[in-house]
Structure P
Amino acid sequence: MLIPVAHENLRGRRWPYVSIVLIALNFFIFLFTIGTMRDDMQKSGEVQLHILLLSAHYPEATPTSDAFQLVESFKREHPGVFEQLAAPNREVLDGWDARQLGSNWSESQADAEMARLCAEFDDIHDHSFTWNFAFHPYHPKPWSYITANFLHWGWLHIIFNMWFLWLAGTILEDAWGRVVYPIFYLVSGAGALLVHGVVFSGSMVPVAGASTAIAGLMGGFLARFPKTKIKLMWIWFFGLGRYKFFVPAYVLLPLWLVIQLVWGLLSGSAGGVAYWAHVGGFAFGMVGAVVLRATGIERAMDQAIEAKVSWTPEPRLAHATELLLEGQSDAAIGELQLELAENPDSGEALELLLKAQEKLQDFNGMKETLANLCRHCVTSGELGEARTYYEQYVNLGGERLPRGVWLELCRHYEKQEEWDRAATEYEKLGRANPTERVAVPSLVSAARINLTKLSRVEKAERLFKAAEASTAPHLDSDQAIQEGLKQCAAAIPKMGVYGTQ
């Protein structure tokens, strides 16, 4: 399973209070409505099934307009299933169905039963929570274009939706502010449901979930931050294996949209997922983001946020930011280099410098800046951020960090129990600094992890021997080396020697 876990612009200028409130509100509503929605769907499903069964066996029975729409929509979308429902020798579905199949109702009796079912059907539509607040393409309630975005069918449904809301919403809230952003969110959700209602105008299948509005955020994300790298984690074998990598938004999000389009074409309104609502929301989000930027609203909101945030940037940082927004990356780099000459530990200047170099595709400059960002984050204790920058550094061909910074990253990987990565980085650190004091303990650590955590005995033995042969001072590591070599010798099977049972 492929899951987005982060992106490189997650940190904003201030706390994303609107996104936090939206997530909290969704969970609050979910906890108080999930039981009611399940009961409503069970009752509605039973009545609808009975209307379909009665119509299949007694086509002359006259339903109300809503029930007639239900039957016609089902016959249009599932003609084969409807034919099976009309078969006299089919399997009995429930107690009501057994009574219906076991009786030979007259026309008046069938009409009376249809009238009773239709009255129950209409009562559910008039009074049930789900019918009133989820979105139904057939005669939707006006407010359901908003309320449906806050209802969910289950725990996995809401958890995944809220995670995507956090990833896409926080950066857009930081860009657009706490007024424009929630309006954008709600309008995208309403627009997505409008598209779904147009595509499936006669459907009575309810639509609920924040994914419609979140699709709008994803469209806005693509239009506003197309080059932002999204960190993905591939999980397989029931979570026993993990692999993380970065994909630019301009690759990942269009691919997601294509998948929604394909499934939308293959699935009907009863497919369980409102694919066309996702497509509509995504389109609304992209157009909305372009409009905000073209009209200057985004720029006005950005300036208003800058005026309110507690941190006031240095003049050069503010000027460099303006130059970047205007596309003058070379001039921005000049300003940032002057700032870093005076304040070499400025994380803000380094991050802006990285963005400017990325726009110019200055890969050598990016490597140097990423190395400095690694150092800055390690010094600040932000090891999670440091490893993100380090992985970008390695992807660009970076091979060697300052020894202390590199060692802290090795220890971080080990602490996170990423044994293979930790062993690899320890070995790289040791071999990159063969005459330095750090070489031997790094090789010993790599050997220890290979031996005890990865069961790579021969690899561990080679590393212990490399540490033993090192010209770097290592008297304090001799005991660990000799003990490690003994453990390797005991673990390696000897050719021609057989154990006894």
Structure Q
Amino acid sequence: MFESASLKHHVDKAVYKREAAKLRQGLLDAQYALKEHGRFPVLILIAGVEGAGKSETVNLLNEWMDPRHIHTSAFFDPSDEERERPSLWRFWRALPPKGRIGIFFGAWHTMPILNRVMGEIGEGEFAREIGEIQRFEKMLSDEGVLLLKYWFHLSRGQQRKRIKELAGDPKTRWRVADRDLEYLKLYKKFVKVCDPFLRKTSTGECPWIVVPGADPRHRTLTVARHLLASMRERLDEKPLKRVPDRSPPMPAPSDRLNVLRALDLDQPMTRAEYEKELEKWQGRLNVASRDPRLAKTAVVAVFEGNDAAGKGGAIRRVTSALDARCYANVSIAAPSEDERAQPYLWRFWRHLPRNGRFTFFDRSWYGRVLVERVEGFCSEADWQRAYTEINDFEGAMLRHGTVVVKFWLSVSKEEQFRRFKAREKVSFKRFKITAEDWRNRKKWDAYETAVCDMVDRTSTSLAPWTLVEANNKYHARIKVLKTLCRALEDRLDNVRKAGAGKRGRKK
């Protein structure tokens, strides 16, 4: 992809001056049209070899457009806060909302390329990271983000000349770091890694635009023309009312047997048994949570279930065994205006805990394949692709080392009715029952189908669903405590074994 970028492109000064004035006006007009309509965000990735004019281009874009509506993020080595979360977390939190422009100076491609060049990861891990990037960028595109990727390139001779010029001028010497000189020595290795990387991640939805960086005027016009044309094309499109759903229907069991109907929801447990078990498992959970070996582990627990299945009560029995300074409860309701201006998973990524902390989600990212699917709040194409996006999201947490535990609390239709009526009679519980709860109950079968599909498509070996028989609240709470406690104890056991293995290798 780099052959044409190494040519000696040149733009005459008069031509540049004439073109630049038009482009500057056009970009400013497009920016304000974007802000006014607010239908989509623009995300610009700036990448490429050192000395190819990346910084100058970012400065120029901020000069030509209104910088108040552009957010520029430069990603260097991750901070302590960023290292304690999955690698994509720092990019998710910087995404521009609809109607705004974001510029990422370096992004999710940087570390995989550097690690491969430096020999810190092998070909298999590099291929896995490329696949993750492809799916992430497709998700952004599917969510409506206008993702524009610019790779600034110089030949080896051009880069050497550029760095020498910068280093030789006292006014620009500060712009040449030791790292730039080191990367110059590794030029051939970078090309060997970057060329196939760009080919594999340059997709129909999100292609790389290779920008020759030797001539500043040619470089500027290349980026400005493409940026303006891309924004105008999207702005001038008439919004689609709705794309027809063409996905084949998901097959239903011919005998109507499913994972929910196979559950024995009436599990016995007396109050005396419950109180004894509660003390035991809360104690074990407290001991496990305070183990110093968990200091480098985050815990995410997801609670989904039928209305009135006892999610809140189960969460309270878990949190009462923990130090209140070490956990957060996140209750998910209808998205706010800020959340609707971002890709669907944004509001969940931003709540991921640091190492040593717990986060409990009372409802979660599974809303897209449950309530949004059943109620028609999103298209079929949206909830169908959500299964893959959710698995990628949880996979990112798991690769980071996060303990992910997922509970579905299930009650029978008759037990739910009894609890609804009981809530209406108790004054301090009336807030728990709404007209929406009764309305959802009328769609019981549709929700049951959605839950079975969810479990089938997202219960993985490393993040399985735990189905909790919840007609008896005592049984449900103890099963939740046992499952979470054993997940932490398994992690501690794995940490112990890993430590023993390292000590054995040292001997």
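Here are some notes:
- Which entry (P, Q) yields the derived value 15.4 for mean count of other Cβ atoms within 10 Å over residues 72-79: P
- Structure (P, Q) behind the derived value -16500 of helix-only ellipticity at 222 nm (-39500 (n - 2.57) for each DSSP H run of 4 or more, over all residues; to 500): Q
- For Rg and Dmax of the Cα atoms in Å computed as 31.2, 102, the structure of P, Q it came from: P
- Distance in nm of label points 7 Å out along Cα→Cβ at positions 88 and 320 derived as 3.8 - corresponding label from P, Q: Q
- Highest-scoring label, criterion being relative contact order in percent (Cα under 8 Å, 6 or more apart), among P, Q: Q
- Label whose coordinates, when FRET efficiency 1/(1 + (r/R0)^6) of positions 80 and 392 (r between Cβ atoms, R0 = 25 Å, to 0.05) is calculated, return 0.50 (choices P, Q): Q
- Rg and Dmax of the Cα atoms in Å, for residues 144-231 alone derived as 15.2, 45 - corresponding label from P, Q: Q
Read the figures in this text as sums done on the coordinates, not as results from a lab. It should be emphasised that the depicted structure is a prediction, and the values quoted were computed from it without experimental measurement. Cβ atoms are built from the backbone, for glycine too; each structure is taken alone.
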